[in-house]
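Every number in this text was worked out from the coordinates using simple rules, so none of it is lab data. Computed from a prediction, not measured in an experiment: that's the story for all the values here. Cβ atoms are built from the backbone, for glycine too; each structure is taken alone.
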Structure I
Amino acid sequence: MDSSSNGTSPLRIGVVGVGHLGRHHARIASQSTASLVGVFDTNGTRAHEVATTLGVPAFPNLDSLLARCDVAVIATPAASHFAVARSALEADKHCLVEKPLVTDPASAGVLVALARERHRVLAVGHSERFNPALEHADRFIRDPLYVEVTRVAPFPGRGMDVDVVKDLMVHDLEIVLHWMGTYPTEMRAVGIPLVTDKVDMASVRLEFEHGQVAALTASRASPSALRVMRVFQRGGYVSVDLGSKKLRFVRQTPAGLTIEESVADGPEPLKAELEDFLSAVRTGRPPRVSGHEGAQVLRLAEDIVTLIGSRLRHLSTPQ
């Protein structure tokens, strides 16, 4: 259990990075069971705007914010996650780092080892795990045999420091690893750049040791957004629309197929994610998505990106 959580004072949160997603983290932190002590962003104007709205200070640098908080929520661009999280962990702060944890598996390993050495909680912001629709579906899913995922969105104009695998598909890779409980034994992957110099569309097929298969598609150059998962298993399947939070359960019963449809309700995923992290800090239990798990999904994403890169180089080589 964290020494700063003694039942008499709330944990103090500092939010690092208050861009598109970070400002939501700051808003939610200000409404949480902890205390938001302030924010820091390299864009001082943006930091001042968010801080003023929430009635907290905008700190002039990272070190000054870390000196005042017990836990750090890191929502900077992915390329800076490693440096910021390492500074926070070395200052003995618990960290919730937005996905992807970092941009390469080696750096992820350094952070996981540092958190272990410092006895700090390191959680990764895979907020889709806290989507009420997925949490509801999770109660039904047992030993999935085939998982099909489509995650497409219009070009966002941000988050372009990583490819679509680490930007969007990483959510679904984490969920698939959670369900399968093991690393894939075989994988195939294709992808192409469309609107950036990185891969913007990718299609992946993963096979696991007992024959399970996951097929995933992600694009950030679609005219509309869609986030749908279908999970097939013995006795039925479940379809989950992560955007609308609609679910369809199809089950085989002695009387035949039964179909049940519902709409899930629950707290905002970022809020549930933060409270899970704070609970882990207070109790010493692992967070739902730990640094180790974040590192595993990053390893898988890197393997996929490498496969796609090899295929693209082959296609561009004159025959």
Structure II
Amino acid sequence: MISGLLVVNKASNMTSHSVVEKIRTLYHIPKVGHFGTLDPMAEGVLLVGIGKATKFFDFYIQKKKLYSGTIKFGCPTSTYDREGTPLSEINDIDLNGIDLDSLLSEFTGEIQQTPPVYSAKKHKGKPLYKYAREKKPIDIKPVMVTVYSLKGKILSPDTLWFEAQTSAGTYIRSLAHDMGQKLGVGAYLDTLKRLSIGEFDLTTAISSEQLSNRIQITDFSKLVIPIETLLPEFPKVIVTQTGKRGVINGVPLIPKEIIKIFPSINKTHFRIFDEEGKLLAIARKDDKIRQFKPFIVFPD
């Protein structure tokens, strides 16, 4: 079975779930999952885990993300984007008359942000958009997120182009909405493209159209980044046959079962391999008892 990561350039007007279903159906791969939703109206990088790599969700969802797009000022919407219902009359605005640098700096760094009510974020195990569709009001708590960088360029009196690098959990729709609230005229996200997630960007992505054309499975497998090369930030541990037998059964690894660790630096998480180069597990290091404890295991 194929296991690894597929970088997809999702087209606008399709859901992240539909990309997953397309791969599952066309290539008869039972285990497929995306690593973080990209809104239907948005386009760009969507990471899709294939096979055993679906277990890496918690690692990739935490990666930094880079976006670009446009914000339209003058009116807020119910969904914080162009597909929502306008919530006011059009307010006059000329962005050329504001201090753009000051506005952008106010939304850079650690900021508190309230997720859009029309979002997949869960409240008591239920996505927020379901409460919104049922017209059930709920108290959505603001969360702390990080905007590492935020650039902007005025395209017209009411339209701003932006590029933003953000932490996990940041909603660009909320960023657009909050900027509009700050200026007192309202705003919504008009277009959005995700340029990268962590080290993966559009230069290595397969288009949604290519996926739809159903290429040969052998060619498809060549597009999948092998699971053995993923998470290179975690040191690689090569183990003996005895160590391998223990690890794939969840037994902690002890020093005498280790052949080599590289790079040998102090880390919390480690990738465990056998001598043939097969990934066996992801483990945590317990310095007190000098053991590596597997918590994600890939048995034969």
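Worth pointing out:
- Sorting I, II by percent of Cα pairs over 25 Å apart from high to low puts II first, with the largest value.
- Structure (I, II) behind the derived value 4.8 of distance in nm of label points 7 Å out along Cα→Cβ at positions 25 and 289: II
- Distance in nm of label points 7 Å out along Cα→Cβ at positions 41 and 145 from the coordinates reads 4.9; which among I, II: I
- With helix-only ellipticity at 222 nm (-39500 (n - 2.57) for each DSSP H run of 4 or more, over all residues; to 500) derived as -10500, matching label from I, II: I
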